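Computed from the coordinates by the stated procedures, all read-outs in this text should not be read as laboratory data. All figures in this text were calculated on a predicted structure; none of them were measured in a lab.
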Structure I
Amino acid sequence: MQLGATKTETASVRARIRSSTKIRRFTYVTHAQALREYNRAYPKNRSLAEPVTAAQLPASFRIELVSAGDGGAVMSALEDLPEVDQLQ
């Protein structure tokens, strides 16, 4: 998600994800959850982790595909949404 995406923009992405038959399940990761994950990734290097705030990390969706071969189709379905920043 774009940093600063509105609730309406997030709902638009969620609706697109929910409507896909190629997605088994998905999880929304909030700013606060992203910060907890970031801090866990850098447990011994507080000089990197401490200056970062939840507001600086984008919310995101984690997607589980029905089939690994569906990745390209799902990416194509989501990449045209302006509120989507990055697909991995």
Structure II
Amino acid sequence: MSISVIQGCLFCGPYQLNARLQDGEEGGKALTWLNGLTEVELLLDASFEDRSIAKQNLSDWRMGGYEEWLLQQDIMALTHDFSSGAA
């Protein structure tokens, strides 16, 4: 499995996982939550031989998709600050 596994599972909302990580939730707890979602279980069963998302997948996500999300959050905050100051 690769980062695409988590990306594929995030149709249930990448914000939920990313917000949990940003709030400091431990990886094991985040994985238990993510692997327990019905939508994720169905996807993993259908596409990944019923394997669960592993710690390495989450680690890869933190270095990729999560970092991109954090950058997007920063950009949105700066944009909001700029537009609020311009009003």
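The value -23500 for helix-only ellipticity at 222 nm (-39500 (n - 2.57) for each DSSP H run of 4 or more, over all residues; to 500) was derived from one model only; which of I, II is it? Answer for the origin of the read-out: II.
For relative contact order in percent (Cα under 8 Å, 6 or more apart), which of I, II scores largest?
Checked I, II; max of relative contact order in percent (Cα under 8 Å, 6 or more apart) sits with I.
Here Cα extents along the principal axes in Å has been calculated and equals 42, 28, 17, so which of I, II was it run on? Derived from I, not from the others.
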